[in-house]
1. If mean count of other Cβ atoms within 10 Å over residues 89-96 computes to 20.6, which of I, II did it come from?
2. Quick one: mean count of other Cβ atoms within 10 Å over residues 81-88 came out at 20.6 when computed from one of I, II, so which one is it?
3. So Rg/Rh (Cα atoms, Kirkwood Rh), for residues 169-208 alone, computed for just one structure, reads 1.11; which one of I, II is that?
4. When helix-only ellipticity at 222 nm (-39500 (n - 2.57) for each DSSP H run of 4 or more, over all residues; to 500) is calculated, the result is -10000; to which of the structures I, II does this value belong?
5. Comparing structures I, II by distance in nm of label points 7 Å out along Cα→Cβ at positions 97 and 121, which one has the largest value?
6. Ranked on percent of Cα pairs over 30 Å apart, which label among I, II comes first with the largest value?
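Where a number appears in this text, it was derived from the coordinates with a stated rule and is not lab data. Since the model is a prediction, treat every value here as computed from it, not as a measurement. Cβ atoms are built from the backbone, for glycine too; each structure is taken alone.
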Structure I
């Protein structure tokens, strides 16, 4: 029987994300952040059931604004796990690990006040004991899990945090949260830009359609959103591989596939669908603020 090998180009893409770019291992557990954000923005512009459509005497004007904002502060969350035969032993070893991490962080200028330990879970561990023809499951130990949150302000400190954590045998970076301390100026800027766009469109349509829009306009919809980098990381796996198409060879051989690494990247919203983007150039993870504004104008009617 002739062996047939088919060369295939496989590019497996899956959306996977608050990181010098960093999402943390949370990227493995979630996906489609960019797609969900795009769908959310599109749904804002869709006329909902029960909403009154424009008439011969009214006109709706819309504005969609996106603003990219750099974070002021960050919180990196590390996962710590310990397995032992008893709970006290687990707790003792974990305390030693966290204390070492806390002590080493002082060398980076991070004090205990910027560290918080959160108890996550305590589980029993079971294993099979085989005697004769019976495999019996028995309790063999316990697993303790805690999360350590580290607050810092220097964006470039994350690499040093990871190295410091590894020295304490902490290897799981769960996520990095991006903090914008005061969102009020951001919301005000978005509103100002949206208002400017509405007025600009009103003047344009008055000239184009030879109509007069009567003030005051009525606010019909105001829909703000915030998208954090944690939500906006996607991933893909790209590789070329052969496939054995013959059932004979599939049955004859045990196929051991090579491990294919996944690539993670920050995939923010772009300008598509927005009237304007404030701070459009993005070279690092940012918090994305959006505002959709919809107003209703009455159209001046000709005098009879």
Structure II
């Protein structure tokens, strides 16, 4: 007897299109379904071609996603974006008896909260640590940057789609007053613009030491014990060419050929995998729960090794 596996892909962006395309090319020939907030024509076409269907609604609403999964009678779900994880969609699917590739809400804190992740790394001595401070109030954050004379990176304390990050080099002594004003103004922007729409974490602004080096991303599949790494990629964050302009959620990305990037050695790749493995193990020690799903390590190749 031929058993057809039914898969629900949650999400409607290019990442989920790539995930759906990978499922559609599987030799097991699964039937594809999708829960989307907006209709992605590429995903919809793949679902139709495999005999599946789509549901349109709020993918951050656990009830909507569970209802879609139950109506489609899927065997398991694969959540692409981070926000549904932050809203407990994975938890709701598991409670409804539907296996899910995606971290539980509390475990997803490691991606939602930059401060949580950094504190975890310091507590369990995971390599790759930077000096940082997180602030709940605007006044405290501004007071800190006014006293901190070194170069800093100012970021929203929450995952905000890659937006709101600003690196400020404080190298010219004769511009110290002006640099303080720039730092304070960006802290205010992060607090009042980028974090104003989020009320799910206490920390609002993260300020950490500035480091330099090429950035790259290492994603892994994990069951909370072992990690299965993917090839590294590098995204183009800046809005304009030549690495200038405000940082965005990503204007595109490059990868390969192979598992590395031109500036990354095999040894550096292995150390990157060890860092992500260390975070997975730290989560287990901290919570007693296994992280299951995909975890994304945002890396920078620097002269530091802390």
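1. Working: I: 15.2; II: 20.6.
Derived from the structure labelled II.
2. Structure II accounts for this read-out.
3. II
4. It traces back to II.
5. On the way: I: 1.4; II: 4.2.
For this comparison of distance in nm of label points 7 Å out along Cα→Cβ at positions 97 and 121, the top structure is II.
6. Details: I: 58; II: 38.
Largest calculated value belongs to I.
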